[in-house]
1. Using distance in nm of label points 7 Å out along Cα→Cβ at positions 26 and 402 for the comparison, can you identify which of 1, 2, 3 gives the largest number?
2. The value 20 for relative contact order in percent (Cα under 8 Å, 6 or more apart) was derived from one model only; which of 1, 2, 3 is it?
3. Using the calculated result 44, 21, 13 for semi-axes √(5λ) of the Cα gyration tensor in Å, for residues 266-369 alone, pick out the matching structure from 1, 2, 3.
4. Please state which of the structures 1, 2, 3 yields 0.65 when FRET efficiency 1/(1 + (r/R0)^6) of positions 66 and 202 (r between Cβ atoms, R0 = 25 Å, to 0.05) is computed from it.
5. Determine which structure produced the value -10500 for helix-only ellipticity at 222 nm (-39500 (n - 2.57) for each DSSP H run of 4 or more, over all residues; to 500), calculated from the coordinates; the candidates are 1, 2, 3.
6. Out of 1, 2, 3, choose the structure whose coordinates give Cα extents along the principal axes in Å equal to 84, 47, 34 when calculated.
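Where a number appears in this text, it was derived from the coordinates with a stated rule and is not lab data. In this text the structure is predicted, and so the values were computed from the model without any measurement. Cβ atoms are built from the backbone, for glycine too; each structure is taken alone.
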Structure 1
């Protein structure tokens, strides 16, 4: 019986896990009638691979990108380089050479997915990418297969473990942002340069990938409004918790008539919502379908075991011959319209904001007057303990009814100019009632 031969490009953290799973006598080959064999490892750090993996003699270890592509016996190329330059070139060449592709590269798909899916269709091949979003959570398979007959109305996702860990430790451990981030780095949950994660860009990449599957549109990454967690203050997590809310960095995709809202930002969720309880490095995605209603998928969102498991699952589907027909038959991987998005300034939601106000009569009336002029209705006002140092400023927390984003931003700009407000400490968070 012919084997399904695999060329693995990149043997870092996840690649090493994939290689070991392919080399061991484990569940993959025990369950498949067609054996899967690791034929090539493409990696510049060959000494490190030999020391850690000790690959058998029938596995070719090389730094030549083209060698596996010229081998007619290679069926599947697994791209785990990361980045969007060499990785893009490898995927393009692999498809042109008649190989199916497995990747965990959400940035590549977010920026060049439309082009690469078209190349795969033209070559009669497929691109599998379960590991690109949510690690071990089968959200891609769910959107691609399980919900194929349903109309997805919205999805909300916690899809970055670094940010979720930092916010969890800030709330539960009372840590400041810098302290929680340093702890995440020490634990190996955050990179030395964490900007891609904490500024929300990694989450935006994943939202672009999910939106194509959920809503059948092509999304330009630059059109997704993106705000990270770097400005989050631990005091606001405590104040919001006292009001019954938990803060999460969310990827949000939702229908608004014939248009879509696609945005990434910290958002307050009611404590009772399933996503609010997802802590640490875990991920979760909440999907609302017209027929199925609310479905929540959760699990480990990153790390070698979970991500390797998703990659191996894609390899298995390609070996079984089931994935390519799905890829060819689903419209999401063909020509799709560009997403028509609601401008971020026109979204409507509720808001939490905290002002440090001078402790004098009439101050709150001045703030309320500005809000009223911008058509923003106050739901509640709560004065906190006295702020430390300087003049007698007190933190006051406002919750609004649903309002327009542009109006809220304009109101805060006006409020910050009031002589009774310490503007540099003003904080605003959006509230998602899901």
Structure 2
């Protein structure tokens, strides 16, 4: 039986999540008799003692483990021949910054399994942090609103909200946001900020998490068509959810079909800029890669700014693709320094809440700001696969490897070779 290791996260200072929580470790170690080793960590949201009490062994290293579980990317030179590593690798788009890591995985003769690619037959992900990215992302966006408006000279109840990681629990954060909403209902917002239009893109797990938080604040919900036409309330908070079907038009006038759009984005034209002029706070929760149109372009921001018609104050870029769907996301920000101000006039940015431009919150490890709840949810989804990982014989040929198909689809590298579905990455590795 393979020995399972849980790695200490070292990519980010405030990465406190764990792929398996102590209660699930206890069940796996005691009931399933799976040997589990936990690398000691002083910052993980669950203590070493909690894991020890759960039946795991503690160690300063995982050299004796066969399968090593992490959350974020592992160091480039971490990988050893014959071992299997399971984490969010962020390589499937050919991300240049992670190609040295992928190259070393191949050269080491090890195996890479990516959580993001553990899917059902319909391509739906089975293990994810998405909802918690949405929850933390909206908490941070509301906090950013309070801080940015304060710097612009407007006092609002949003100032009562803290950054997500400063709360001891999700419920505590929700309590503060609910109280801020109560004050808004009672006293309103400064006249200069009304109506305050908050738009959320997408309807997946990320967007649903964001809307769950936004729903704690009183306001009128309008349709995307109302937003586009400018038929919006004159006061208060206005909320709107924008989906691709609202702004993507088939070039031949055919009815929008999401699955067709996902596979054939070149057949569609984006009219998203018809919606943007009336938005004050833009929360981005959609999947994006270079095949798809951008939602917010720098050229649009500059043109609107030059015409003095730019109403966009704050962007919560939960998706966080640098220069991606929100082109003015200049960098993936850290929890300790989460917001930048983008100046569309000069195409420059500075960190913090001061300066001229748009506040962009772009933390790329948002679920780690709610580490206990996010880890618990993730662990519950990962736990059913642990016995398969423990029992798998990774020395066999790939075709003979006996693991569930959902898990097999997620194997990007197998004993130093890119698997068939990921051969397209060969050129990226070679660069």
Structure 3
């Protein structure tokens, strides 16, 4: 979602990027990330959000459903949002320049404030799982330190990620040492909350639009506060790493091939460990307290390496001439990431919520994957066709126009006949 007003990453300069000066890898990666995020979001578009804390809260996972959950948990969960966070950080440097400068700072602030408004509308009037509001706030914070040298950005970024990791991994790990009586009480409380949450979600999301909107206004402030506390340090840290990767040329494919191969190898090792944990969790039926206490670590930590491996793989594919065509639809989707993200929410809420087709609670994990790839194909085709006629995605154009305070031409200029 940082593609349409990007700038060339030269210190102290900022301004709209020309079409022939775009960094294609960023567009491709952004398109892959925004599509991959739907793999996780589909869980809570289609089922009560209790499945995030206990995957079988809405029914046992067996056969094809177990395979579908494992595939998404291993290859998707936290990986694409991690990748997107790094790309967002790179986009900040592209948008605002490497050095602090008043006009660039003001433009970036306007851009993030408008994104904050879009996030508010999305969160309260379309779907509760919005990420735009968190990104806008984190983007405002992260931009203040975009001028740091790459090495410092990486170390500070890793430190911030460590803070979130402590919240997400170390604190739940303490359940391994809790007294049996306390564990029994927690287990019962969780079971009661999950039952209540499932029943409430089924009633609300199979209901009408007004009822759902009122529910969001009642529940979202606390939900958003918790989301921000837990994820803001990690998100800002990932943005810093993305800035460093842009400044050092990693994202542009300027590093030696062995570095990208090393990133892919690290990703393969992380995927192996994450898969082992997923197999274990399926085998134990997500047993308490084991799942809550021990399952987060491999994924939270490993997702950083996996997302970097995805990044490296895309960069290397871009170096192989005959494979470049495979990247083209994703580049188009990446240039329209904002529009595609909102489109996913509109399509999915129509499919699953009571004001639309009302499939909420009726589509299992295996069938959800079938829906995901169909949405992917539709949005990829739409993105390619749209950009044949228009310069920007529809929401990218609105966002850009609001940021610059004037409506820029949307239609592509027609080529004059020779």
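1. On the way: 1: 4.7; 2: 3.2; 3: 2.1.
Checked 1, 2, 3; max of distance in nm of label points 7 Å out along Cα→Cβ at positions 26 and 402 sits with 1.
2. 2
3. 1
4. 3
5. Working: 1: -10500; 2: -8500; 3: -24000.
It must be structure 1, since only it matches.
6. Clearly, the read-out refers to 1.
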